[in-house]
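In what follows, structures are represented as structure tokens.
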Structure P
Amino acid sequence: MAKKYSVRTNNTILAKMANNKLDYYLRTHNGDELYLFTREYSTDCYEMCMSGAPINAVLYGRKKDTAFMNLSKYLNFMMPYFVEYYELATA
């Protein structure tokens, strides 16, 4: 089981549409957009993340929406890699 990370609250997750898929980026406090991953398109995930959602809201959020929960599960799985690769500050 992977360790869960809580990233600083000034980071947001951003979704951009690309060829019927969503590219997810991490927007840092200084405005950099770091590429995270690409997932299948979901209207609910796109509406939540198109203008930027706090990353901890996605990491620890709970909804009845299957697409959101799959996104949350995948982000929790990949977070140790992102913290190490992008040298993110954890809380």
Structure Q
Amino acid sequence: MDDATIRRYLSEPRLAVLGIVSAGGVRDAGDVASAWLESVSPITPAHERRLPRIAGQLLWQLANLGWIERSDDFWAITRLGRHARDLASVRG
């Protein structure tokens, strides 16, 4: 995947989940949702209820992009995922 394609798929929610996965300890969407809730301003109860489903969709998307993969029952960031995260920091 070239840099232009990676930049096209970069989004704030994907980058947030990528950051959570790169910190380690993520087994499932529930883990992502918990970490995400700790990092955001208070959100509405409706958004909070939907967060695990959204996190699951984002995990699926990141896996299909090749940015994360399963390793020993945990999600782990791939080399391509690290590259995508690095591109995000310089995209301006």
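Starting from the value -21500: which structure in P, Q was helix-only ellipticity at 222 nm (-39500 (n - 2.57) for each DSSP H run of 4 or more, over all residues; to 500) calculated from? Label of the source structure: Q. Largest in relative contact order in percent (Cα under 8 Å, 6 or more apart) among the labelled structures P, Q is structure Q. Taking mean projected area of the Cα convex hull in nm² as the criterion, the top-ranked structure out of P, Q is Q, with the highest value.
If distance in nm of label points 7 Å out along Cα→Cβ at positions 19 and 75 is calculated from each of P, Q, which structure is the one that comes out at 1.5? Please list the in-between numbers first.
Working: P: 2.4; Q: 1.5.
The value was obtained from structure Q.
With respect to Rg/Rh (Cα atoms, Kirkwood Rh), for residues 35-82 alone, the largest value across structures P, Q is given by Q.
Laboratory data are not the source of any read-out in this text; all were calculated from the coordinates shown. Just so we're clear, the structure is a prediction, and the values are computed from it rather than from any experiment. Cβ atoms are built from the backbone, for glycine too; each structure is taken alone.
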